[in-house]
Structure formats: structure tokens, C-alpha cells
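Pasting the structures here.
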Structure I
Amino acid sequence: MTNIHHAIDYVEINVGASMAPTRAFYAQAFGWEFNDYGPDYAGIRWSDGEGEVGGLNAAREGSRGGVLVLIYSDDLDASVAAVTAAGGEVVEGPYAFPGGRRFHFTDPAGNELGVFAHS
């Protein structure tokens, strides 16, 4: 994995005391895998297994209304179903935007993220 100047390189998701259910949620909903660094931090592995794209941080509580992280999906409707089945709550959409569709959800720690697909 190569770092690119001024590109978003790593996203940290605050989960507070909800580490276990939030980690399980992302594993079930999106198939994410993690590098565990003790009970308070888990690195989110890059899709090829090399390096990390972010982490789950138990030192801070999750919340809505901060920076919005968007996850890409090849099948938005399947992603809505996966988020719901994993215990997330769809809080907005799905709705159309120029070039595609997206929805927002909250995870078990209360963080709001979005998922989008091209039209």
C-alpha cells in the first residue's frame, strides 16, 4: 500500500465501550477484517490484507454529525440489507444523488457513515 500526498490515508472510527459489537457489525455487514492491538484498538485491514485503512478506537465515544465516511458498494440494496441484518440502523435513504444512490446508517457505537453506488 502506497501513501499518497494529501490523500485521505487512514480513518479512525470512535467506538467507546462498544468495541466488540461494533467490530462484529463491520465484519458481518462489510466483511472487514482487523488487526487487534489489545482491547482498545483494532486496525481495519486494507482489502488486499496488506496495510490498514483505518481503525476502531475504544478510547473515544462514537457519535453522529462529525466527518462523514462513505463506503463504496457494487449493490446498494444488498448493502442496506447487510447493514440492517448486522444490527445497524438506516437513518437516511437510500436516495439518488448526481451519479448514483446512497444511504446513511448508524453503527452500534452511534457513528453515522454512508454507503454509495454509481448509477
Structure II
Amino acid sequence: MDERVALLLRFDRYAPLLTDGQREFLHLHYEEDWSLGEIATIFGLSRQAVNDRLRRAEALLQQYEERLHLCEEDALRRYCGEQLRDWAAAQPLSDSGRAVIECALQALGVERETEDGL
């Protein structure tokens, strides 16, 4: 997985554990695509200070994932849901069977792909 994508997934998952400033810097740099210079100008800091703050926040996100594994669990849940969806799409299921599978897919956070509800 691309490191930027992995960082954004960690940011989405662990943002509430960061300070307001850390969240703002990461949001501006990675989600709004602001340069270090643009952030530095707005906050009256040097580019190096912005870079240091971003690196510390990124390191915190990595530490949270190493300890809590929530992003890893999210990926596993999505994978299992996709496997279930693919299996169910190939099965002759009753309406109630499809409803049960649909409920399980929603619980796993997997989006529908086929017209028949799975």
C-alpha cells in the first residue's frame, strides 16, 4: 500500500487522539495538499518547524497503529466482507438469506456491488 494512503488511513482512524494543531497541520498538508511553505506562512513558522511538527504527528499515528492495530483490523474486516459478498453473489439464496447476508455486509462496512442487493 502506498505510504501516503496508509498515513491517511491512520489519520482517519486516530485523528481524535491528536491535538487540534496536529490534526490541522496533517489535514492541510495531506488532505488539502498545502505545501510546507504555505502552512508556515499562515502560522508564522519556518518550513522546518512545520516539517518537524508533521513528522512528529506522523510518528504518533504510526505508534498508535503499532499498538492498537485498528487500521489492520479495518482492512481485514473489509476483506472478509468482500469475500462474503462474492460468495453470496454466486449462491442461490432465498430472500431471507439475502437479507441476512446484506445485514452482515452492512455490519462489516462493505458496499453493495450487484443489483440483487449484495
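We did not get these values from a lab; they are worked out from the coordinates using the rules stated. Bear in mind that the values here come from a model prediction, so they are computed numbers and not experimental data. Cβ atoms are built from the backbone, for glycine too; each structure is taken alone.
Annotations
- Among I, II, structure where FRET efficiency 1/(1 + (r/R0)^6) of positions 22 and 102 (r between Cβ atoms, R0 = 30 Å, to 0.05) as derived comes to 0.90: I
- Computed 0.85 for FRET efficiency 1/(1 + (r/R0)^6) of positions 14 and 86 (r between Cβ atoms, R0 = 25 Å, to 0.05) - originating structure among I, II: I
- Of the structures I, II, the one that -22500 was derived from, the read-out being helix-only ellipticity at 222 nm (-39500 (n - 2.57) for each DSSP H run of 4 or more, over all residues; to 500): II
- Highest-scoring label, criterion being relative contact order in percent (Cα under 8 Å, 6 or more apart), among I, II: I
- Source structure (of I, II) for distance in nm of label points 7 Å out along Cα→Cβ at positions 30 and 54, computed value 1.1: II
- Answer label among I, II for the case where FRET efficiency 1/(1 + (r/R0)^6) of positions 46 and 94 (r between Cβ atoms, R0 = 41 Å, to 0.05), calculated from the coordinates, equals 0.05: II
- Parent structure of the calculated result 67, given that percent of Cα pairs over 16 Å apart is the read-out and I, II the choices: II
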